[in-house]
Structures are given as structure tokens and as C-alpha cells.
Structure 1
Amino acid sequence: MTNETITAAAGTWKLGQFTVNRLGFGAMRLMSRADGGPSDRDRAISVLRRAVELGVNHIDTAAFYFSPLRSANELVNTALAPYGDDLVIATKVGPGRGPSGDWVPMATPEQLRGQVEENLRQLGRDRIDVVNLRIGEGLERGAGSLADRFGALSELRDEGLIGELGISNVQPAHLAEAQAIAPVVCVQNQYGLTARREDDELVRLCAEQGVAFVPFFAVASGAEDERVDAVAKAHGVSAAQVRLAWTLHQGPNVLAIPGTGDPAHLEQNVAAGALELTDAELAALNSIAKP
């Protein structure tokens, strides 16, 4: 398969005005090695460029993705600017970090402008394509109302600083609350084969409304299950690729944004977009999460 064929195999979805391949890339893992040490900057930049060469056109990042020596936004800017017309950059605001890395659990509505402008400066852009409002950081997921903060972002969208809006770390009621204020193009929650499966209903709700569901940590697993291993062996792929394929099989509105700083893992992640699972295999995998 050519690069275009591999990325096209997973299909596309529209984030409002933007069309993206369903297999994207998350920038969070670019800052550090698996052992916690600083990543190799040149390798991180090469991974980003290779992702785009492979047909990835949806990059997920955030200003609060940084380590003592690396910033995800700076790496994205260095690697990919000037940005291609079809490249969609998504970021998150709400929680934040001070210069020393200390967490700010949740910005006020007034502080969100500064967070959006911080992303604009770091990415070297006049507009962020998609901005997700993340709520409930450090609290139970979906704690409190998002109306005031989402309304503030809607005003920035009206000003032209933001293209489209999404929400993150939420429950179904927040989708209705946000939709009453401005269009929501995506919901971004932790979700995977064996994580947060209570969101199965939210995935279906998003599908009914034409909203993308964008899970993060879809590959994170802990101990592997023999049913995942069996499917992986049958296809000659890794367990992580099976988990990504399962994610994409949850519906045409479900996207994936796996992240890595390893060129080989990047190639595997992108290849997972072309992995077709049979009904029997999906049933076996789905049984993992059932009591």
C-alpha cells in the first residue's frame, strides 16, 4: 500500500469545516522517553514530519504539554510550519501550567483568552483550527458546569482566533450544555478497549449528532489480555495495533490520536488504520470489558 492508501483506509471525518483522516497524531509523548528522560529533539521533529508524510493531517497538542527541556507546541511549529492547507491543529485549554510546570487546575473564563493566545504564539498561527475545552482536571470527570468557559471560547471563535470548538473530559450532559451555546465538533475523553467503557453510550450519542469522538490513551492497557494477543497473532501485528483498530471500528465518527516519539511505532500506528477486524474478532474483543 502507498502512504495515501494506508491513511485513506481508515476513512475521514469532518471536524466542522475541516476534513481529517481518522488516524491522527497526539504530540504529548514527544517530550520524554519511556524512562522519563528528555527526548531527542531532532528525532521528535522527524517523527512529526514523517507522520505528515504518511498522510496524517490531524495533530493534537497543547501548551501545557511540556517537560523541562521540550515543548510540544514548539516541536510542532519547528517541524511543520509553514503548515499545509489540509493540516488541522487541535489544542486544549482549561487546565494550564506556570513557567515552572506547576498545574493550574482550571482557568477562569477570563484567563482562557490568554491560554488561546499562548497556543497561537507557540504554534506561530493566527488561528487555532480546533480548541477543546477540558474540564474537571484533578476532579471527578465532568465536575461542574462548562457554560461560562465554553461561552468565553465561543466569543473567541466569533473573533476569528478559533476555527471550531470541542470539549474534553466530559459527560453526556455537558455535550447538550455546550451545544446550546455553540456548535461542538468533537468530544475528547479517555477511552479504549479496557478503559472508560462507560463512555460507550457517549460514543453512540456523538454519532447520532454527527460529533467526532476522539479518545486519548486508547492504546494504554497495562497487562495484555490473551484475546487481544490472539487477534494480533492472527493478523501478524502488535497488540497496540489491535487496540487502535478496535477503536476505529467503534464508528465512523471515532478518531484516533496515538502519540509516540519512536519512528517505528509511528509506522505501526498508521498501519493500524488499515487493519480490518472480523465480526468474530470484534465480539471476542468486546467480551473483554464485559463482567
Structure 2
Amino acid sequence: MLLLTGATGTTGAALLRRLTAAGVPTRVLVRDPKRLGPERVRVQIALGDLADPPSFRNALRGVTTVVHLAAASRDQPQGSIEELGGIATWRMVAAAEKAGVEHFVFFSALSASAHNRTRFLRSKALAEKAVAESGLRHTIFAPSIVYAPGDPALTLIARLALLPVVPMSGRGRALFQPIWADDAADCVMSVLGHRPAGAEIRAAGGDDAEVPRSARYELAGPETLTGRELVDVAVRAAGRPRPILPVPTAITSRVLRAAELLVSHRALATWDEAELLEVSMTSRSGTADAERLGVSPRRMAAVLGAA
């Protein structure tokens, strides 16, 4: 039995489709099963969330593999970014050890570090530390920005494209190697032993090799885009080419923090999310790790159909 958290997220939704299609017995930890769509009838449901540690014990019964994708890029009523990311992962790892889990798969992020300027990437660093220092066999994935058509970020940009100009926080100089959620999900399936048809897992030297007992893979797309270029691709994919208007970060911060005070977690965007576009998330090895797992990531413009 495999336990999946974050099944309703961008990567989680893509992975869940693959797990059910491959016939992998899957249980999902979720607050609202309706958000799983048609997949909810193909999986076991464990009601709970990252803010409810007692729910971990029930969700982990009989589980041999955990794929932990759930995190929070903004504060939620049930907990802060740090609580739902870093602390919750420490608790999940401890519960998995007690339950006798054999393999723990975790999604961190490129540039995650204890000293990063963003709360989200600091929380990811804390969570990654918990996984790496555990006694569990583990696989850590550190992706750049993960996207999919219709995901919340691209939907927001499409809405902003209704304006005469598209506002963008800062100068858009940070660098990213965006990877499609389907490609990221294929990498996970490869580690789980369900590699893409015709693909082989390759060692760095080029010889065939099995996936190591514990490993860390950096997931990056085939192109490096600035934040401004990334927004431009999203705008063109929405079919509404517009000029992009850089907004000083000081102004963006004040506006988004004020909006969050007014409508709390229901804000269209928060400063914690916008600040992530100020931090580069790139891998020196580019697509090498994904290719070692038999996956050839596609360009963002090709996936989105941007001219």
C-alpha cells in the first residue's frame, strides 16, 4: 500500500492519475475527498491533513511507501507555512518510522536552505533535513517551479492578462527551469519501479543501474527562463499577449500584505507566494537527473501551446 499526500496539488494530481492507471494500491490523506475528482473511487481515503498528526497514524496502517508532496506556500487557518511544511514533515517521518514504512519519497525544492529569504523554501529545508536524517530508505526530489495547464499560478496570470498590462513583482531577473507536473510525476513513477515505456534508469556514467536505496534528484526543465520570461510564456499561452509591468517589490509587498489582512487565506495571491519569484531555482545539472530516470522534460511553451 502506498500513501500519497498532496494528491489534489499540481504534482499530486498528475501522480495520482498514474498510480491508479498502473494499478498501484493507493491511499490518500485528504481533507475533502470531492477535490480528488473521479480518482476518489479508485483509491482508499484517509481523512486528515498536515495539521492533524493523529490522522497520520491511521493513514499509515499497512503502508510500505509514502509519497509526501503536501506543503503550504501561504499561511492557512489550520497552520502556518512552517507548521504545515517543516514541522508536519518531521511528524510524518516519525510516524512513518513507527509504522514500519520501507520507502519515504519527499518533494523538496531547488534553493531550499535554512537561510533562504522565503519562508516556503526555509520550511522545505527543514522538512528535507528531517527526511535525510531519518532511518528510512528515502528519495528526495528537488524541483524548480512545477507547472501544469490550469494550475493556480497560471490561472492567476491568465486573469491578470485581462488587464491592459500584466503586473509582475520586481524586475523578474531570478532564473528558473520550469518542469511540467507530468514529467515530475513520471520521475516519481520511475523511482517506484513504473518507469516510462522504453526508458531505462541510467547511472551518471551512462551504464544501466538500479535506483539507489537513498538518493536525491534535482528536477529541472530543458530551458532556463527569467521570471519575466516565465510570465510572458504564461500570458501568451492564455492567448492574451500583454506588456508586462514590473512593480517594485516594496509596493507589491505592501499591497499583498494589506489584501491578506482583509481577506486572509482567500487572497488571490500573498506576498509569501510572490516573493518566490524573486529567488532563482536552477540546477547545474539541468535535466540530467530526470533523464537518468528515463524522463525527457518538455519545454514550457510546448506544453502550454504558447506561440
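Points to keep in mind about this one:
- Structure (1, 2) behind the derived value 2.3 of distance in nm of label points 7 Å out along Cα→Cβ at positions 251 and 283: 1
- Test item: mean projected area of the Cα convex hull in nm² calculated as 15.5, pick one of 1, 2: 2
- Top of 1, 2 by percent of Cα pairs over 15 Å apart, for residues 123-178 alone, largest first: 2
Read-outs: derived from the displayed coordinates by stated rules, not from any lab. Since we're looking at a predicted model, the values are computed, not measured. Cβ atoms are built from the backbone, for glycine too; each structure is taken alone.
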